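What follows is calculated from the coordinates using simple rules that are stated; it is not laboratory data. Predicted model only: the values in this text are computed from it and were never measured. Cβ atoms are built from the backbone, for glycine too; each structure is taken alone.
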Structure I
Amino acid sequence: MSSSKYSILVYKCLDACSNNLTEALEEAAKLVFLNDPKSFKQKIKKNHFDVIILNVSPNDNEAFNLLKYTVKQLPFTPVIITSKSDKAEFIVEAVKEGAFDFVTQPFSAARLQLVVQRAIKQRELQNEIDYLRGKQDIIYDFDMIVAESPSIKKVIKSLRKFSGTDSTILITGDTGTGKSFLSGSIHYNSHRRNHPFIKINCANIPEALLESELFGHEKGSFTGAEKQRIGRFEQANGGTIFLDEIGEINMDIQTKLLRVLEEKSFERVGGNKTITVNVRVIAATNKDLAKQIAQGKFREDLYYRINVLPVHLPSLKERQECIEPLSMVMLKKGCAVLKKKIVGFSPTAMEIIQSYNWPGNIRQLANTIERAIILEEDDIIGPDSISIPNFHQPTIPPGSHEPLIAHEKELILRALKDNLWVQKNAAKRLGISPRALNYKVKKFGITHPNWRKNR
């Protein structure tokens with residue numbers, strides 16, 4: 001099978017119709033034939049198809065219902081209708097229900113090939129239009145990613161270059177720093193953008209099931225394997241697979257994964273048929289893989305195969321300049337989802353957000369903003385709506401009713417003096433990270449003779 005083949009699901013095309021389809025399309029496409037409506041629905045839920053072909057007769061309500069179901073479930077997947085009937089009203093009804101095109105049987109190979117090519121072209125064009133309009137839940141345009149700090153700007157610059165290659169990428173960084181988010185940006189800025197993008201979190205799947213999840217299994221290969229299952233690598237053929245938390249994979253599966261990276265092939269669990277795929281792999285982990293190798297928990301040869309293009313994502317506390325613009329983006333998105341009209345943050349609320357250490361990084365910030373939107377009854381997020389467990393913000397002097405921002409410099413100076421101008425100790429006293437304190441020191445222009453050698 002050619003690695004560039006398209007996948008086409010065919011329903012109820014029997015005998016001569018099936019043979020004609022195979023002869024016309026087998027060089028350019030992988031055809032899957034089904035005759036049972038229940039299996040058809042399960043198949044389109046679990047597998048990616050570039051085109052769907054339905055064989056329909058004028059009185060076949062079941063097939064027409066499947067057409068309606070498919071158009072609703074997969075609005076951007078073109079559905080081609082074939083039929084022995086050429087009645088105008090029948091063709092109009094099929095197109096009215098959402099069919100991309102209608103091919104009357106018997107059909108020529110040239111006619112069918114042309115229709116399939118047009119269908120795939122339209123799907124690719126629709127993907128491009130959606131991408132340009134920014135309809136996705138995730139912003140895939142690198143220019144739209146919040147990148148105010150030098151560290152994240154450097155990351156984005158690297159990813160722009162990496163997206164143009166097929167080499168394996170390893171993204172490292174703490175939990176919640178955006179590894180999964182950026183994997184999508186890499187895929188949708190690559191030449192594979194019109195092919196599947198499959199994500200899998202290796203830590204969320206029981207070890208006994210992970211091999212089947214990745215590579216699929218044959219019917220009867222183990223207890224409970226009642227039918228054949230197509231694995232994620234096979235589903236991702238032609239596109240990209242994102243393996244999150246790759247450090248959680250056991251040594252046996254690491255061996256099989258190494259083979260996929262080196263030979264682009266594997267066998268399903270319980271099978272002996274070699275399956276070849278053309279997949280770009282992006283891996284991510286929050287673990288120290290070098291330490292894992294030293295402990296005998298991760299293969300060194302696999303590490304070198306996935307670490308061709310390394311990217312390290314800085315934590316949110318290392319991206320102080322990004323916190324406020326990120327908060328605004330999350331506020332806008334959250335208000336759209338929750339249907340609330342909140343235009344911004346009060347100075348005190350933003351100071352609280354910027355002062356916190358954010359150990360859960362962007363994910364924790366997003367959850368905090370969402371909770372604040374739900375709690376806030378005004379058109380501005382106030383400090384009372386910012387709920388951060390186990391965080392105690394710097395105290396406002398007794399009797400004061402002025403915003404925190406008016407006293408912040410005074411509080412910082414007092415903490416520095418009390419701690420002999422040692423920023424690390426002053427940050428601990430204030431309940432913020434040393435990096436956050438350093439940001440504020442620069443913001444307020446605070447200086448001290450002992451710091452000259454460090455400035």
Structure II
Amino acid sequence: MKTVGIIAEFNPFHNGHKYLIEQAKLLTGAYCCVVIMSGDFVQRGAPAVCNKNLRTEMALKDGADIVFELPVIYSLGSAEMFAEGALKLLLSTGQIDWLCFGSECGDTEALVKCASIIEEYTATPEFKEELSAQIKSGLSYPSAFSKALSDALGNLQSLLYTPNNLLGIEYIRALLRLKKLNSTPEPDECKDPVNVINLPEIMAIKRIGADHFDPELKNLSSATAIRDFLENLVGTSGTPDFSPLNNSLSNDVLKIVSDNYGKYLPITENDFSSMLYMRLNSCSDEELFSIPDINPDLIHKLIEFRGKKLIISDLIMDLKSKCFTYTAISRALFRILLCPAYTDAYRFLQQDYSSSVSASDSQKPYLRVLGFKKTCSEFLRNLRYSELIDIVTKPADGPLNNPCFKLDVYASNLYAQVCFEKFKTGFTEDLKTGPIIL
């Protein structure tokens with residue numbers, strides 16, 4: 001059974017995503033589309049507009065066949081961490097023939113060339129010196145990274161200025177690193193199991209419709225425009241009118257959105273403001289500085305806001321500067337919000353997993369099944385006795401000793417609590433929520 005893999009957030013699922021899945025199946029000849037999707041928190045550093053279960057149902061009804069959850073430790077990571085974590089977990093299933101992703105250019109060859117140059121050049125002393133100089137000049141890391149690559153990339157540098165091209169390049173870079181490890185002669189017992197799996201073919205599929213950040217509703221609107229529309233409907237009198245979304249969402253997805261509007265969606269970053277206020281004002285300086293992967297200079301600036309009223313979107317704008325991008329600040333805030341579970345998971349992830357085949361269940365990589373179609377259940381049956389990955393279909397039976405899994409559960413319960421407070425709807429514990437089956 002030929003299978004195509006897609007790494008996604010579906011925040012929310014729209015007709016552009018539906019097109020991606022349709023084209024991925026059509027162009028690869030795949031029967032089964034396997035998605036690894038961010039859970040309740042997404043890579044731009046924010047809560048998803050609706051929970052992972054609703055987004056899973058949307059995806060399954062519009063073309064996806066199996067949806068796995070991307071652990072929060074990756075979904076709140078940098079683009080590199082997000083891409084590499086998702087790819088390794090997806091490939092650990094051992095059944096992915098193709099990896100497809102949307103991109104602004106749709107030129108697989110150009111993206112591969114760009115990724116190859118970046119992988120080679122970033123390992124040189126010249127790049128590291130130039131990157132350091134650009135950062136010292138006051139540029140944010142993404143801007144400094146791009147500028148330091150300008151001479152090496154030439155005309156290809158423009159690919160770094162569009163979000164889907166950039167993420168596609170990170171997927172390819174992760175694949176290149178896996179290929180390099182796979183070709184390195186090492187004793188079998190020292191190899192990471194994912195590195196000995198046949199790696200998939202890759203295909204970039206050209207995006208259609210609105211640009212990634214286009215705020216206007218139109219045919220094939222961006223997720224940004226759809227989220228803005230749903231957020232601005234809050235507080236309107238009478239029955240909400242969802243007809244402006246008719247050209248952006250399929251009938252099935254539109255029904256899910258309308259049925260759950262005001263019950264489970266929309267959720268925004270500002271809904272977590274009180275929780276962040278409590279965390280920021282109750283953590284000591286030492287605790288804040290010990291949170292991994294956050295610039296200490298940003299922590300210093302954040303400490304100045306203790307005791308003041310806190311609205312997350314306003315706070316991010318107050319902190320935004322030439323050095324700190326909106327997304328970097330937002331990710332930092334939600335890492336703080338999810339601590340100490342986030343810190344425990346991050347440190348656990350830094351351990352050596354080279355012997356994970358024989359490791360305990362708490363160390364073994366895992367994939368939680370959020371939903372699947374019965375027509376592709378063979379994919380899951382093939383994983384039942386896998387030595388490479390632990391497949392979690394019943395969350396309560398998952399690897400509860402694994403700090404990354406504990407972080408996933410904590411994050412989802414925190415999201416559910418915010419949803420309960422905002423809409424006064426039922427609270428369902430994450431460990432009691434099974435997969436959606438169609």
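For log10 I(q)/I(0) by the Debye sum over Cα atoms at q = 0.12, 0.17, 0.21 Å⁻¹, for residues 292-427 alone, the calculated result is -0.63, -0.96, -1.27, so let me know which of I, II that is. The structure behind it is I. A value of 1.00 was derived for FRET efficiency 1/(1 + (r/R0)^6) of positions 68 and 252 (r between Cβ atoms, R0 = 41 Å, to 0.05); which structure in I, II was it taken from? Structure II accounts for this read-out. To test your reading of the models, identify which of I, II gives 22 for relative contact order in percent (Cα under 8 Å, 6 or more apart) when calculated. The structure behind it is II. For which of the structures I, II does the calculation of P(r) over Cα pairs in 5 Å bins from 0, in percent, for residues 156-283 alone return 2, 11, 21, 23, 20, 13, 7, 3, 1, 0? The read-out was computed on structure I. When mean count of other Cβ atoms within 10 Å over residues 52-59 is computed for each of I, II, the one that comes out at 20.0 is I. Suppose you compute P(r) over Cα pairs in 10 Å bins from 0, in percent for every structure in I, II: which one lands on 4, 16, 22, 21, 17, 11, 6, 3, 1, 0? The structure behind it is I.
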